[in-house]
Every structure is written in structure tokens, then in C-alpha cells.
Structure I
Amino acid sequence: MKEKTQKNLYNAFVGEAKAYFRLLAYAEKADEEEVPQIALLFRAIAEAERVHATHNLNLAKDLVVKDTDTNLENSFQREKNISENVYPDFIKDAEDEGERAAAIAFSHARDSESYHAKLYERAIYNVIKEKVSAYNVCQVCGYVTDKNIPDKCPVCGAPREKFKTVSE
């Protein structure tokens with residue numbers, strides 16, 4: 001694939017993926033404001049944006065998605081980089097500007113990303129001794145564990161009820 005088209009596909013994917021999540025947030029707000037027809041419209045268009053993002057990703061898949069070993073290594077490196085290099089700067093900027101809620105959100109994401117990196121690293125080195133049939137994801141901060149749901153999230157302190165199980 002030629003360079004400009006490759007770049008455009010990636011940018012289109014990012015834009016469509018952002019639109020998908022933004023429209024879902026708009027739908028939630030419309031629900032809160034008891035405007036169900038507008039919420040439904042936002043959800044329908046969000047689904048269309050998801051379709052667009054998926055098409056763009058599928059066209060660029062050979063450029064983005066490699067073999068599983070490479071995908072694991074790339075995912076590990078990205079999680080490690082963002083937790084060690086990106087989020088610390090975000091946290092500092094938010095704290096410098098007095099944006100406590102953003103600093104907390106960035107801190108939770110940083111800490112969760114470091115756990116994600118550990119899960120990827122264990123998979124890379126085949127340290128997963130038993131078959132994992134489910135992961136548990138904190139819906140407050142994004143912490144992921146392949147163990148039993150903790151009583152409290154180790155990152156944000158959310159109760160066990162805030163975990164969602166992702167299984168086969």
C-alpha cells in the first residue's frame with residue numbers, strides 16, 4: 001500500500017474510532033436528559049462509525065496486525081512506554097494546572113497500563129501456567145487481572161461489583 005493511503009487509512013480509523021466513543025457518550029447524556037429518540041440516533045450513528053473504523057482497520061490490517069508473537073511484543077512495548085513515559089507527563093501537567101480529576105484518571109490509567117504490560121510479558125515468556133478462561137476488568141480504572149476478582153481494585157480501590165468478566 002502506498003504511503004499516503006496508508007497514512008489516510010490510519011487517520012480515518014482513529015477519527016472513526018473516536019467518533020464511535022464520543023457518540024456513545026452523547027447517547028448516555030441524552031438518556032440522562034430523558035431524550036430517548038436522540039439517544040437512539042446517537043447510538044445508531046455510533047454503530048455506523050464503528051463499521052467505518054472496522055473497514056479502515058481491515059484495509060490496513062496487514063500493516064497493523066502481524067503474527068501473534070509480534071503483536072504480543074508490540075503490545076507489551078506500547079503499554080510499557082505509555083505507563084513509563086506518556087502518562088507521567090500527563091499527570092504532571094494536570095497537577096501543575098490543578099486538574100485533580102484528570103491527574104487521578106491519568107494515574108489510574110498509568111497504573112493499569114503497567115499491569116497490562118505485565119500480563120503481556122507473562123504471555124510472551126509463557127509464564128501463564130494454566131489456561132486462563134477469563135479476565136476481570138475494573139470498569140472504573142481499567143485494571144485487568146486473570147485471577148479472582150479482588151475485594152477492592154488494587155489501582156483505584158473500586159469494589160468487586162465494579163469488575164466485568166471477559167471470558168471465551
Structure II
Amino acid sequence: MSIGSEQFRDALRHFPSGVTIVTMRSQESEQPHGLTVSAFTSISPKPPLIMVAVDHRASAHGVMEGEGAVFAVNILAQDQVELSNRFAWVKDEDRFAEGDWGTAVTGAPILEDALAWLDCTIYARHDAGTHSLYIGEVQASSVPRSDESPLLYWNRGYRWLKTHPGSDG
């Protein structure tokens with residue numbers, strides 16, 4: 001017997017996560033696509049693998065399923081709330097009209113002033129309920145803002161990192 005989706009969401013809202021914008025291209029889509037994603041994690045250092053989850057209802061899902069799909073995970077800094085919201089909520093405009101965008105080794109769009117970014121080819125795909133899990137093999141990465149704090153999401157809102165007095169951070 002499993003719990004209901006509202007009970008599940010209520011429990012998970014207490015787990016903080018970083019905020020990313022996942023951007024992608026495929027041979028079948030002329031335009032780049034992207035969306036705000038908090039379901040991101042590292043998987044393996046050898047080979048360097050990461051995982052993102054994309055809802056089947058998102059237009060980006062179709063791009064990720066396309067031939068030759070590549071993607072980048074852009075880890076946001078705490079001053080990039082507006083960009084996160086743009087990629088989460090804007091539907092009828094070019095999401096890439098804001099931000100300093102470049103292209104990574106694979107051809108995926110990267111946010112030049114992200115806290116960090118990882119450029120990936122698709123290593124594996126897995127169907128998982130309402131989402132698909134994409135395992136990416138990292139082909140390139142950069143940390144443009146290494147001394148800044150990440151944007152966090154917790155309890156249904158954005159949060160900022162505050163280090164504990166006496167810690168090294």
C-alpha cells in the first residue's frame with residue numbers, strides 16, 4: 001500500500017535541494033529547450049555520471065527523447081531566482097531571452113554565469129512513474145562562480161545558504 005501524492009509531496013518539501021536549469025538540444029529540435037529542475041544528483045565519478053528527472057508532460061521531455069539529445073545542468077547561484085522562475089513558469093516567450101547563454105562542447109546551452117555547469121551526453125534513460133530519469137555522462141564542466149553560494153529550494157520556497165558561525169564556509 002502506498003501513500004497519496006499530497007502526503008508524499010508534504011514529506012519531501014522538508015528536504016532541501018539545489019536549483020538548476022537543465023537545458024537541452026536534439027537533432028530533431030531547432031530551438032534549445034530548458035526547464036528549472038531540483039531533481040538532480042551525482043551518480044558516479046568514474047565515469048562521471050549525473051541524473052536529472054523530467055516530467056513526461058514537459059515539452060523538454062520530447063527533446064530529451066529525441067535523436068542525438070544532449071543536455072547541460074546549470075547550477076544556479078542564490079542571486080538567480082528570477083532566471084529560475086523564468087524557466088519554471090514562462091511558457092509563451094523565449095526563455096533564453098534573459099541570461100548570458102553560451103554553447104558547451106556537446107552543443108547544449110550553458111549559462112555562462114551559473115555557479116557551475118555540467119555538459120552531458122545521454123548515458124541511459126529510465127521511465128519512472130510520471131517522470132523519466134536521464135543519466136548523463138559529463139563531457140565538460142566549469143565553475144564560473146566558485147566563491148558564491150547556491151540557490152536552494154526548501155519548504156516550497158527559495159532559501160539562501162547561511163554558514164554556521166565557526167565553520168570554515
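Any idea which of I, II comes out highest on Kirkwood radius over Cα pairs in Å? List each step's numbers first, then the result.
Working: I: 18.5; II: 16.6.
Largest one: structure I.
For structures I, II, calculate distance in nm of label points 7 Å out along Cα→Cβ at positions 105 and 153 and state which one comes out highest. Intermediate values should be presented prior to the final figure.
Numbers: I: 1.3; II: 2.8.
Checked I, II; max of distance in nm of label points 7 Å out along Cα→Cβ at positions 105 and 153 sits with II.
Identify which of structures I, II gives the largest calculated value of distance in nm of label points 7 Å out along Cα→Cβ at positions 33 and 89.
The maximum falls on structure I.
Give the label, chosen from I, II, of the structure having the highest value of distance in nm of label points 7 Å out along Cα→Cβ at positions 25 and 81.
Largest calculated value belongs to II.
Of structures I, II, which gives 15 when relative contact order in percent (Cα under 8 Å, 6 or more apart) is computed from the coordinates? Provide the component values of the computation, followed by the final result.
Details: I: 15; II: 26.
The structure behind it is I.
Of the structures labelled I, II, one was used to calculate helix-only ellipticity at 222 nm (-39500 (n - 2.57) for each DSSP H run of 4 or more, over all residues; to 500), giving -22500. Name it.
On the way: I: -22500; II: -3500.
Comparing all candidates, it corresponds to I.
Name the one structure among I, II that Cα Rg over 2.2 N^0.38 Å, for residues 65-120 alone of 1.15 was derived from.
Numbers: I: 1.30; II: 1.15.
Answer for the origin of the read-out: II.
Rule-based calculations on the coordinates, nothing more; no lab input. What you see is a predicted model; the values in this text were computed from it and never measured. Cβ atoms are built from the backbone, for glycine too; each structure is taken alone.
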